[in-house]
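Got some structures for you, see below.
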Structure 1
């Protein structure tokens, strides 16, 4: 049992549950938390696994996306993994370093923090130079991360991300080349955030055999779970959209207080006793 009186689930068991989710037919939603409270509430809703949000966590620290250090991210993951019985996959950005060795070390450290899956991006981060790694370097980084994952005593689910479409490079052919290369390097899940249409998603699905993650929750995304499942998508994440939704509610309440002097925002919120019950078990 952990400090809250809830049963403790081993990392091995969480890892096996995560692997089974990706192996079974159909599609599942892996929502993105940004702190311990949001992770616990998502668990209470019946989701089968959770993913971290680099943007959501950074916002909770008053920082921009990609603005946190590796140690801050690892401490965040330790706290959440200790607080939930669900398997957790971590958004590990570019591995907090450019070299394959740094990507591999981040996988090992994340596993020590308690996660059973994680993603490595082919993006350098917030830099002035070309943001996307050259393909051969990107593939080497994924391969190093895969080797680190395979060295662990449990099945770590490694996701490789092709970031073109988040950085203004709307070159679907290059995105597909990258995902195919990452699949060949041993990645378990393939992910190209920023795909906008069903045709783009279908093109990715047709090019690879490993499970594909698609991100939803962006404005103007009309596709739903049933449609994505029918296409063959295996996993759906929502990035920082849940954190943005929560902060949007806070901003709306703050504006009401500041500009109108009223407090109607509180009419629809659960009482403190509801949260006490939710977090007490």
Structure 2
């Protein structure tokens, strides 16, 4: 039995109108932040990047597909993963529907991951996705845009992610499987998600999620924007719905799964 305040329709309407004022202010603030994103200085991208796509080898310019803008989702799927990150996957479940609209508004879209293309294609087929997904397996792209780090960086504390430097790993993480975390009584959300990708904690966390935007202007590519971590909440569709549900996010640990794994134990 849920215990929550009840009231009349008139009481609800009064409270709703009060809330509406704050929602309108949030909308205006969001519009202002969007304008400030667009006002950021552009940074020229001179380095050549090559990607593997289902249409063959492609440069960063090729990913624009004749359009002037490119949005990239940095999908956590490292070469050692056996499946895509379930968090990234739940975000990507919303990509199929938006891609056509973006492409008809002069905006190209692509997910990019470090796993070899064959792995990405197999997982894409399993999930029933159709959006463009490129492999940066032979490229420095993920490193350069701060979504992949080395084991040495983990140990030394030289990871800079989400515009902050992280502390060194508290202990050597290599080889820590899900079972080892359970034995140590330290099974946490990160270990749970790592297990879903078939990796240990260290391997899983060397890849990170993010979003980057680029513009192609008179033959030159510029990097215009990047966002990471909670900065991706706005494109994580299920949370936008849950924030409007009666119980909100109502979370207790990791509850989401790959969409074909719900009900499996």
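Each value in this text was obtained by applying a stated rule to the coordinates, not by laboratory testing. All of these numbers come straight from a predicted model, not from anything done at the bench. Cβ atoms are built from the backbone, for glycine too; each structure is taken alone.
I have 16.6, 52 for Rg and Dmax of the Cα atoms in Å, for residues 76-195 alone, calculated from one of the structures 1, 2. Which structure is it?
Label of the originating structure: 2.
Check the numbers for relative contact order in percent (Cα under 8 Å, 6 or more apart) across 1, 2 and tell me which is largest.
2
Computing FRET efficiency 1/(1 + (r/R0)^6) of positions 164 and 244 (r between Cβ atoms, R0 = 35 Å, to 0.05) for each of 1, 2, which one ends up highest?
On the way: 1: 0.95; 2: 0.70.
Evaluating FRET efficiency 1/(1 + (r/R0)^6) of positions 164 and 244 (r between Cβ atoms, R0 = 35 Å, to 0.05) on every structure, the highest lands on 1.
For mean count of other Cβ atoms within 10 Å over residues 20-27, which of 1, 2 scores largest?
Greatest value across 1, 2: structure 1.
Identify the structure, out of 1, 2, from whose coordinates helix-only ellipticity at 222 nm (-39500 (n - 2.57) for each DSSP H run of 4 or more, over all residues; to 500) was calculated to give -14000. Intermediate results must be reported in sequence, preceding the final value.
Values: 1: -14000; 2: -10000.
Among 1, 2, the structure yielding -14000 for helix-only ellipticity at 222 nm (-39500 (n - 2.57) for each DSSP H run of 4 or more, over all residues; to 500) is 1.
Have a look at 1, 2 and say which one yields 19.0, 59 for Rg and Dmax of the Cα atoms in Å, as calculated.
Numbers: 1: 19.0, 59; 2: 20.7, 63.
Source structure for this number: 1.
Out of 1, 2, which has the highest value for distance in nm of label points 7 Å out along Cα→Cβ at positions 124 and 228?
Of structures 1, 2, the maximum of distance in nm of label points 7 Å out along Cα→Cβ at positions 124 and 228 occurs in 1.
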